1. 2.6 is what came out when distance in nm of label points 7 Å out along Cα→Cβ at positions 4 and 76 was calculated for one structure; which of I, II, III is it?
2. Looking at structures I, II, III, which one was log10 I(q)/I(0) by the Debye sum over Cα atoms at q = 0.10, 0.18, 0.22, 0.23 Å⁻¹ calculated from, given that it came out as -0.20, -0.69, -1.06, -1.17?
3. From which structure (I, II, III) was relative contact order in percent (Cα under 8 Å, 6 or more apart) calculated, if the value obtained is 25?
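Please treat every number below as a calculation from the coordinates, not as lab data. These numbers come from a predicted model, not from an experiment. Cβ atoms are built from the backbone, for glycine too; each structure is taken alone.
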Structure I
Amino acid sequence: MTTHRPSYEGVLDAARQIQGVAVRTPLIESPALNATVGGRVLMKAETLQCAGAFKFRGAYNRISRLTLEEKRRGVVAFSSGNHAQGVAAAAAL
């Protein structure tokens, strides 16, 4: 796997790669939380994402770009949490 530095162009490329697959999750505002903290609080509803976590985006972005040789070797996720669930969901697609 190639390692590279994040860039704005890379973010745009990843957004194109996951478009139509990842859910565009909404921001939800809570007046009660706003009043409690004395400011505006926006919550990202990532439980609506495939596999219930934002980790799906990165997993799908990478897995969907695997070469035939990389696919042959397989993928390992060293996680028992939402990262592994995102990897499994992306691999299933």
Structure II
Amino acid sequence: MPKFIIERDIPGAGQMTQADLQAVSQRSCAVLRELGPRAQWIESYVTDDKLYCVYIADDAEAIKEHAAQGGFPANRISEIRAIIDPATA
């Protein structure tokens, strides 16, 4: 399955409490269970005003459906074409 990065514009995301982040995570997981194997959440990075989420999914449509059902923005969905790190140097 392809891997994607989802950029979610969420003003004040960096100020969310652990309880807030846990609630968002639980909602995301509940929606993913309903979607079945079409999408899998790997991890997310929280910045001041955005979340960057890494997913494995059948296609971008599965991610859009997850966002719509969960009430999360998915402002930009980009398929990851390659991964580089210091080991690739």
Structure III
Amino acid sequence: MSKIAAKHILVAQEFEAKDLVKKLESGESFEKLAADFSMCPSGQNGGDLGEFSKGMMVKPFEEAAFALEVDQTSPIVRTQFGYHLILRYK
């Protein structure tokens, strides 16, 4: 697989990410949570990062994203930018 597509939610603190996991588990929309809580500008677009290849993202993010199945959400991923939840959609 050379390219995948994913959305993400980026927050500064681990407790915020844990709270978002609970919201997702209770059925809240990933895209709405991204718009409401993500620090990344992509949040206003539902967290959509579009398609990307290996080597385009920081290593922990890339490894988590490429390990996901389509429509699967990652566990919390920590990078130098903060804490991410990643949803692969393609």
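1. Numbers: I: 2.6; II: 1.5; III: 2.1.
For distance in nm of label points 7 Å out along Cα→Cβ at positions 4 and 76, the value 2.6 is produced by structure I.
2. III
3. Value 25 for relative contact order in percent (Cα under 8 Å, 6 or more apart) corresponds to I out of I, II, III.
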